[in-house]
1. Tell me which of I, II, III gives -26500 when you compute helix-only ellipticity at 222 nm (-39500 (n - 2.57) for each DSSP H run of 4 or more, over all residues; to 500).
2. Going by distance in nm of label points 7 Å out along Cα→Cβ at positions 66 and 194, which of structures I, II, III comes out largest?
3. As an exercise: Kirkwood radius over Cα pairs in Å, calculated from one structure in I, II, III, equals 18.0. Which structure is it?
4. Who wins on FRET efficiency 1/(1 + (r/R0)^6) of positions 90 and 234 (r between Cβ atoms, R0 = 25 Å, to 0.05) among I, II, III, i.e. which is largest?
Structure I
Amino acid sequence: MDLNYEVQGEGANLVVLHGLFGSLDNWRGMARMLAGHFRVWLVDQRNHGLSPHSRFFNYTCLVEDLRSFLDRMALDSVHLLGHSMGGKAAMLFASRYPARVERLIVEDIGPGAYAPRHETVFRGLLNLPLARLTSRRDAEQYLRAEIDDAGVRGFLLKSLYRQPSGTWGWRFNLPVLFAEYRTLLAALPLDVPIYCPTLFIRGEQSDYLDPVRRDALLEKFDDKRFISVPGAGHWVHADQPVAFLQAVASFLMAEK
């Protein structure tokens, strides 16, 4: 599958994988800040953004899409950064293709299983009457019924677009994401240790990555570092961009 992508900057190659319901658009601001030191590759994963849709959707698919992308771009090895769903895909990629990952950064996610937590989001999206919408503001009003958080509504609405027919649609493949959601929640099959230097960046206000259990959660990672960013939730790069940028740049530019 040929993934949609954008590239900014010059330097060591850094590939960024977004999270569920996201797209490379969510990372353009951070990429501009990183582009002074790195060549930043922003990728739309399958069933998101402007990349192709498919009825097949699991972490193996995402890993093989990334391998194909690196082959297409003639990138033998890269730094790899992933947020949430993208973080799980990045971890599995590093496990299966260790020679292709120089350093790994995982934002606010672990390799284990997670309980469902997007029920209201899916309910709001599935109940949205796309054919009757007259504006983006109209969609926002409908989503309020299920999704209290204005930030989450705004994040989702970035993927709403007007189709050539004039009706509204989602950039992400909502039916497939809904059908395969529990697949995404399952623990990763990390069968071998991950030896590349790995940085886990946690939002201090997030419960996705429990600092008390981090050693048990991350036992497969041979060379790991772990930081919590104050004042940040699950979207650390959006909540505290300067702190996130500093953590990423310091880790990637440090001597081995």
Structure II
Amino acid sequence: MEFAGKVALVTGAGAGNGEAIAERLYADGALLVLVSRRLETVQAVGERIDPQGERVLALEADVRDPEAMEHAVTLAVERFGKLDLAVNNAGVTGPAGVSVQDIELDAWREVIETDLTGVFYSMKYEIPAMLDNGAGAIVNISSANGLVGLAGMGAYTAAKHAIIGLTRSAALELAESNVRVCAVAPGYVATPRIMESGAEVTNWMASQHPMKRLASREEVAELVAYLLSERAAFMTGSVHSIDGGYTAQ
């Protein structure tokens, strides 16, 4: 129960990695604020892991909306008294197999505003709450493709690279404040959405990793939990791959 008494906010918590991260933090005692642009998804997660509703607050907030994220952090502090931890996980992949010159402008804006600007808006309001609390830890979810190029997914690749830069800048700014900021860079993960893509797609994804399999959501959640914990107290500004060797190639 290393997170007992700690308040953690997770964006994109209604499915995929965000759901698994929420489960992991709850299992270790955290008080959770689950954020999604679709309220019903985080309500379902909250009701499943905490039927009594004592340790989970489900909120509808679009990370692309700064006022919504400011309000989400305000509600978190009002409900639980503080904010200790945050996982900025919400994101979209956008179009695949599309060259840079052919990306539709609306598609570009959707990916950048969700994956990058959404992380910025989240941090903009999470950080002051943590500074008020005197301590905190943030994990931003980038991607293995935030460390290497990926043809045909220029918007996603650009956003995930930029998350790493934002993470490092914030970590340096906060280095003496007892607030840490790290990033996690997963490879392909066996989320329900990916597994619904069919064997041909998932087999191809697995083949891209030297270990020849997908990551489990639980493996990603375990890494995130470690970085949020006091076990990682001397870690900030760092980027942690969990990609089966993908970026080592």
Structure III
Amino acid sequence: MIKFFRRIRYDLMEKNKTGKYFKYAIGEIILVVIGILIALWLNNLNQQRIELRDSSNLKLALKEELLENKKSFKSYKSYVEQCHGKIITVLNVSAGDNDEITIDTLKKLVIEMMPAGAIDINESRLNAAKTSGQFRLLTSEESTALTSYETILDGFKEARKLNNIFNNENRPLFLYFSLIDDYNKRLYPNVVLTKHPDYNLSDEDFLSFLKKRETYLQLSSILTSVLVDIQWLGGLDKNIDETIEALN
């Protein structure tokens, strides 16, 4: 093709047809410009197609991660709500109500009322998308939804730190209620932990300790932490649904 156009130029120059030569040269320049514009348009079209594919893959990965966390939060919320019911029962006994409950049942409840399970939170795909700059593939609405989700998640993690039931203030309670011994048995069933005689309460002493004002106050603090967890988990569940809707 190039040789064909070159031959035409040579013929026009040899025949001294300068006017036609310039017209032809202008036409050739226009054709080259059109060719370049078409190439740029095709390249831009291909780039848009690649970005659309990458955006679709990114949103799919983020939605999968959100759904995984939603399942984890829902499972933990159900567990914490069970703990909530048991704490309420123990608190009522501590306050002098529901005295017909047996000591054995009560001791079982005080062990089971502490939400000691861990929450599996996955943020790997969200963090990777932020670090690699892939948020540019998302719309403003999608980016805002993800930022809102991340803010609420950070708030939940911070609230858990502030409302940690395993703080030093509650340690004596764990010892009197045999919670430390129970956790040790779960993690290391073959390792025996000897309980100090001062914390080995008789049934009468156990009930007396449970009904102390200070014990009720500590139990109320644990109940508050559980209620905070339930509130945050409910908010996270709703926010995840809204974020997934935005990504759709």
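Read the figures in this text as sums done on the coordinates, not as results from a lab. Because the structure is a prediction, the values reported are computed rather than measured. Cβ atoms are built from the backbone, for glycine too; each structure is taken alone.
1. Values: I: -9500; II: -13500; III: -26500.
The structure behind it is III.
2. Numbers: I: 0.8; II: 3.3; III: 5.6.
Once distance in nm of label points 7 Å out along Cα→Cβ at positions 66 and 194 is worked out for each structure, III has the highest.
3. Working: I: 18.7; II: 18.0; III: 24.1.
Only one of I, II, III returns 18.0 for Kirkwood radius over Cα pairs in Å, namely II.
4. Structure I comes out on top.
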